[in-house]
Every structure is written in structure tokens, then in C-alpha cells.
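Next up: the structures, one after another.
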Structure P
Amino acid sequence: MPLVRIDLVSGKSSEYRTALADEVYKAMTGTMNVPENDRFMVINEHKDYNLVADPAYLGIQRTRDVVFVQITLNAGRTVEVKKAFYAQLANKLAERINLRKEDLFISLVEVPKENWSFGNGVAQYA
């Protein structure tokens, strides 16, 4: 059900990009009750001038290595579940690829279940 979009500055290794995708998936299945094998992701790399992140918004010191993670998913998760997801993802990316927690920007976009078609022109969840 989730569709994940990961945007980052170009030049990172394939291992780095794989780690981003893996840890997002693990955090979703570990905290947000996302089913196994429900893995749909797009990773985009950009020239550094095509990613804009204020370097100090809300007192968080960001670098040019900022990573944007946007997840479109079914509506209905609690604030506590979302907070657990944010924390797990930030911790695991810091451990695995040394991504500064300050450089992880996450946005969840919640939609009704009938807004999905996984193929065959069918709304499988409607």
C-alpha cells in the first residue's frame, strides 16, 4: 500500500541508495504494520542545486546531504505509530550509512484506501 519516494543529491553509491530503501522498508514493516512484500519505491538523485532544504528551519542544522523521504499510504495510523516510524528510520540510517538525523526529512501523505490500483485497472482495496 505505501508508495515511497526518496530524493537525494546525486553521487551516492548504489549501496547507499539500497540501504536507504532497505531501512525505509524495514521501518514501515516494523512500526506501521505494512505487509511483507508491499515494497514500491522510487529513488531520485538530483544535482545539489535542485534540492532545497533550509539549513536551519526549526533550529535543525541541515547539510547538503539531506534526504527527502515521502510516503503515500493509507490513512489511519496514530501519532504514536508515526513517531515510532520516524525515530526508527532516523536511528537505523544513522547506524547503517552515517546519515545525520538532522539530514532526514520525512513526509507522510495519507490517502483513502480506494485511491490505489496495484494493477489490472482494479481498485483492490475499494
Structure Q
Amino acid sequence: MVAKKIRDMKENKSPGVNVIPPKLLLEIVEQNSIPLPTVFNLSLKEGVVLLEWKEANIFPLFKKDQEKVKDYRPVSLTSVICKLLERLIKDHLVDFLVKNKLINPSQHGFLKARSCLTNM
């Protein structure tokens, strides 16, 4: 599952604080197929998240007018590896909720094959 998620990553995304770009993970995906799940499982079992995964580089990104300070919004670049763990957790959680019919049928946001448009 970890290797599949790595292959689904966009390689041109910016790296986080640990400076590990998605492209590097894609190039060594087979070598990461054992250590990353081990680290992820240990982190979940112990309930501890590495400090490096909590850190972020924050950059201002302008929305409209570069001259106005209020037209900037902060963008946080976090660890690519932590984002990978977050995606895995989200997928498992959504799968569990859907399989056990714990999500209301009228819920359309953030679910596969459903959107705000299908809700209409």
C-alpha cells in the first residue's frame, strides 16, 4: 500500500523541511517498501509522531494583487513522508466508514465518485 501511494504521488511537488522530494521517493520506491511501513506502524502503535514531521516551511503565496499584504495567504510545506502517512490513514478511515455504513448517504464531499455536483 505504501509503494502504491508513493507511485501515486506527483513528483514535481515541493519537499518539506526534511528536503526529501517526492521524485526521490519515486526513484527508490522498492527500497522503501519495507522500512517506511515499519516506521509508520511503529509511529501509530506508539502514538508518537517524529518532530521533523510536525515542522513546516511557511511561504506567503499571493492570491490577486502582489502589492497588497492582505492578498497573501500562508502555504505550509510539510514533510512528504508525513503527507504519505496522512493519506494512508485517511484512506483506511474512509474505507472503514464506508464499509460499515457509518457515512450518511447524503454525504458527497471528499468521497470517491461523489462531489458537490452529484449532491445536487
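Taken together, the values in this text are just the output of simple stated rules run on the coordinates, not laboratory data. These numbers were taken from a predicted model, which means no experiment stands behind them. Cβ atoms are built from the backbone, for glycine too; each structure is taken alone.
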Next on the checklist: Quick check on the output: 31 is relative contact order in percent (Cα under 8 Å, 6 or more apart), derived from one of P, Q. Which one produced it?
Outcome noted: P
Checklist entry - Comparing structures P, Q by volume of the Cα convex hull per residue in Å³, for residues 11-50 alone, which one has the largest value? => result P
Item to check | Entry that produces 17.7, 51 once Rg and Dmax of the Cα atoms in Å is calculated, selected from P, Q | outcome: Q
Checklist outcome for this item: Working back from 2.7 (distance in nm of label points 7 Å out along Cα→Cβ at positions 35 and 67, computed), options P, Q, answer is structure P
Checklist outcome for this item: The value 12.8 for mean count of other Cβ atoms within 10 Å over residues 27-34, derived from one of P, Q, belongs to structure Q
Item to check | Value -13000, calculated as helix-only ellipticity at 222 nm (-39500 (n - 2.57) for each DSSP H run of 4 or more, over all residues; to 500), assigned to which of P, Q | outcome: Q
